[in-house]
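No lab work stands behind these numbers, since they all come straight from the coordinates. As the structure is a computational prediction, the values presented were derived from the model and not from experiment. Cβ atoms are built from the backbone, for glycine too; each structure is taken alone.
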Structure I
Amino acid sequence: MGLGIDIRHRIAKRAAAEIKNGMIVNLGIGIPSLIPNYVPSAVHVMFHAENGILGLGSSPPLGEEDENVCNAAGYPTTTVQGASYCDSATAFAMIRKGYVDMTILGALEVSEKGDLANWIVPGKRVPGMGGAMELAQKAKKVIVLMNHTSKTGEPKLVKTCSLPLTASGCVGLVITDRAVFKLEKDALLLTELMSPYTVEDILSSTEATVRLSDQLITIP
């Protein structure tokens, strides 16, 4: 099933905790675009967007949107002090040169080997992979935010991706509405549970091989 607003923000808040001072971070569409709202003011980060902004800020207050300032998904945003604007070609040059420390993306499937599948094509508002193929290969770390299961209840954390791959072996961390996983060799290490889910809930809804962390915690 789809995610409610509160759950989407919960995932974004958890993802924001992965961002460290001085990073350049690219945000995908969907849940990742909510992350700037949850980064502490003491953490100085430059959010990058493929449409040509380095220095995205949080969402603007209702009624104060500037139609000329939007993120890669086309939604209104703000910019931080020191932000810069460029064309899309230059934005992608930053990615290809390896300047992006972290990219945070949505996904349709992630395999236990860290393979990423995040595009499917026909008839969708965002039909292709966008910049994800280059980001998944060039960013220093790839984090995925997504539903734990599909709309029909099928696992999205799988042994082998059935959809076309965006990139292989690239994912380092997965945050879902139910849990947080670090990618290990041929397995997902379960490090955090999202309350009220239990270990049994996770194992029953995950096709990929799961190992339990010795320091497993529950997020309230």
Structure II
Amino acid sequence: MNVQYHRLTDAGFAYAVRMPERMHAGLPMIIQLHGAGERGGGEDLEKAEIHGLANILTETREEDCVLIEPRCPEGSFWVAMLPKLKRFVCRMIEAYACDPDRVTLTGLSMGGYGTWFLAMAAPELFAAIAPCCGGGMPWNAEVLTMPVWAFHGALDDVVPLTETVDMVKAIQRAGGNARLTVFGDCGHDAWTYAYDEMLLQWLLAQKRTETDK
């Protein structure tokens, strides 16, 4: 994969991008939101890639997709930047000529919360979401009509497992398509197990339907 790092631009965030060496239009796009420990500015953008799919989509691998990892500024939180994040996602789809029907969203810890909240704020943008050890608003779960695969560690003492369980149950009660994977001997590092080849291929297989738009 071709790896590039972009400092703060008019897109709103500094970000890292991984894309094929032979880039072409119409590829699926994955947006990944990092945790609180990876916040910062336009320097050391590699830090935003410490956890997650960048460890699978390495520089030696060629995959027909685009991975975008924005950097949350120090002192801020993804849930406080939802309008800006929505604009950023739209700019990225346009900038890299990706298929707007194959845009998926994932994130861990603070980024897990960001995944739930951004998907609720802009459900029309995403074909699927994969939040990891975060929480959302169960009372608003009916807006999440896209497929959801959520992850959490049973021994998490930072974000309670109930945060994810409540979201998944609320989506299911509303008639949505949500499933949950709980790692039994795992604390607040469910991303170590969640981000694997199976999740990558699941994300890449998702496509937004006409009823989701």
Structure III
Amino acid sequence: MQSKGEGRRLQLLAVALLLAASLYLTWSLIKLSDDVRVLIKLKAHPRRRHIVKPLESYSFIGSDHPKRLPIEQKLVKLAVEESVHYDLVAPEAESEWLWTASVGDGHVRISKEERMFAVAMFHELHCLRAMRNAIEKGWSTIPKARQHHILHCYNYLRQWTLCAADATLEPGDFTTRNFTAQRVGATHTCVDWIPSYEMVKEKWMEWDRFRIDHDIPVHDDVT
């Protein structure tokens, strides 16, 4: 038979387990409530108010075309992190940066006439790759025309930064931050980039079939 002391200890253990379970359940409900509130705010965010009209409603003559890719603007959270990837001059740098490119050359062709458009996000990533290449090779080794391209990219990214106007507050003084140990920065609200990659890939495959059917030569600049 159990002694009274042992029975008391078992009762206290059971109470402690119930209390721990209750606290965990309470924390889970609070966390779920916070997540729901964030989701509601994201869905109500003004950047989502982009009406996607059917492509058939455009003539694709002159300026009568969509101003954005015809995809839903889903908002996501992004915690900015330092990365061991995307070096500037490492042996794998060019390959890693090339992974930021879309299928094809960063352009998309839509409508029955296969009208071509550049997609701003991929234009920006293209510029970063071009700038990395210039840093690796050295400014003095780059032809004049290529130098003008790099200057265009700097100006383009400057204007894009102003256009996005991301006012996220980043904590702390970056001059005192240990970037080796403190790898994670602020969390930003962003437009989900995956649908853009998916649509550009889908449209590129359609264009590739169209190109083959009509004997159109390949454009091989995918950087």
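Given a computed value of -4500 for helix-only ellipticity at 222 nm (-39500 (n - 2.57) for each DSSP H run of 4 or more, over all residues; to 500), which structure among I, II, III does it belong to? Only one of I, II, III returns -4500 for helix-only ellipticity at 222 nm (-39500 (n - 2.57) for each DSSP H run of 4 or more, over all residues; to 500), namely I.
Upon calculation of distance in nm of label points 7 Å out along Cα→Cβ at positions 18 and 162 from the atomic coordinates, which of the structures I, II, III produces 2.5? Only structure I yields this read-out.
Just checking, which of I, II, III has the largest value of distance in nm of label points 7 Å out along Cα→Cβ at positions 10 and 34? Comparing I, II, III, the top value of distance in nm of label points 7 Å out along Cα→Cβ at positions 10 and 34 belongs to III.
From I, II, III, which structure was log10 I(q)/I(0) by the Debye sum over Cα atoms at q = 0.19, 0.27, 0.29 Å⁻¹, for residues 138-201 alone = -1.00, -1.06, -1.13 calculated on? It was calculated from structure III.
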